[in-house]
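Structures incoming, each one as structure tokens.
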Structure I
Amino acid sequence: MGLSNLGIFHTVVGIIAIIAALASYLKYGRINLAGKSGSTYFYGTVITSLTALGLSKHGGFNPGHILSLLVLVLVICAFLLHKRKAESNRARYFENFFLSFSFFLSMIPTVNETLTRVPVGAPLASGPTDPLIGKILLVILVLFIA
């Protein structure tokens, strides 16, 4: 697969964050920062977003880095709303949207990187423009909207 040590760490923490988000969705119907799974998603996503800034297949700053920064801003804003506006119903809507949107955006590189690397030696997708990646991201978009 050709992953650096940072890439391996980034991938492991990212998988943990995704599993935590899915567990939170199953338990609460949302990413709940008050629950263990929600806080695991938050911290895992912060670490994953920061470590993504040190990774680049193509060299230099690229759209993946911008996406990583956007996800980082979304989860931090959600966390601040969670901590500072605990009594506000309006803040809960924004918090839930920010967390759900961050999860959706995280799926874009996750799907792309996974399908272009797995299985090793014969990946399912040839690159970011492969129709399989587009179809899977469309399904994820529909789920996000729902």
Structure II
Amino acid sequence: MKQVTIVCDGSSLGNGRGNTRAAAVAVLGFKGFWKAVGEYLGNATNQQSEIAAAAIGLENLKEPCRVKLLSDSRYVVETMGGTWKRKTNHDWWRRLDKAAAKHDIEWQWVKGHAGHEIQEIADLAARKIAGDGRVDESILDDLAASIGIKEL
């Protein structure tokens, strides 16, 4: 099985109040090379966008992999690790469960806004997509290219 790293983040501008604009981004790494993928979610909460970010990363893997998935969302990491119970967002969790099913995943929490280069890129991209209301593939490509060759 290929060893892949996914660093993901979600953003919800307004976080469920008023005209919410949410997005999710995953940055996928394989053998030191990185690719960013994102999705504009529209009206979603921050928790929902965090779940979606993990799902997007896993959905973009073309075959079963060993995955180290890093998220700054304890909600996602602790829930997928079985520590926390699912009380809400059941449709979002179903999407993530489906995306995770064929992979061997190590769920790892990383502190957000603490200087983790790739997590900061995922955060920046998610906020940009949420603000713009659309995905600009060239921005994602440029952000991934800025990482260079790096193993985590």
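Derivation of every value follows stated rules applied to the coordinates shown; laboratory data play no part. Model, not experiment: these values are computed from the prediction. Cβ atoms are built from the backbone, for glycine too; each structure is taken alone.
With FRET efficiency 1/(1 + (r/R0)^6) of positions 15 and 63 (r between Cβ atoms, R0 = 41 Å, to 0.05) as the yardstick, tell me which of I, II scores highest. Mind dumping the intermediate values first?
Values: I: 1.00; II: 0.70.
Structure I comes out on top.
Which one of I, II has distance in nm of label points 7 Å out along Cα→Cβ at positions 31 and 95, as calculated from the coordinates, equal to 1.4? Don't jump to the answer; show the numbers that get you there.
On the way: I: 1.4; II: 3.1.
Source structure for this number: I.
Using relative contact order in percent (Cα under 8 Å, 6 or more apart), single out the structure from I, II with the greatest value.
Values: I: 18; II: 33.
The maximum falls on structure II.
In terms of distance in nm of label points 7 Å out along Cα→Cβ at positions 71 and 111, which of structures I, II is highest? Before the final figure, lay out each step's value.
Details: I: 1.4; II: 2.1.
Looking at the calculated values, the largest one is II.
One of I, II was used to compute volume of the Cα convex hull per residue in Å³, and the answer was 98. Which one was it?
Values: I: 110; II: 98.
So the calculation was done on II.
Identify the structure, out of I, II, from whose coordinates helix-only ellipticity at 222 nm (-39500 (n - 2.57) for each DSSP H run of 4 or more, over all residues; to 500) was calculated to give -11500.
Numbers: I: -25000; II: -11500.
Of the structures listed, the value fits II.
Where does the value 25.9 come from, among I, II, when mean count of other Cβ atoms within 10 Å over residues 23-30 is the thing being computed? List each step's numbers first, then the result.
Values: I: 15.1; II: 25.9.
Source structure: II.
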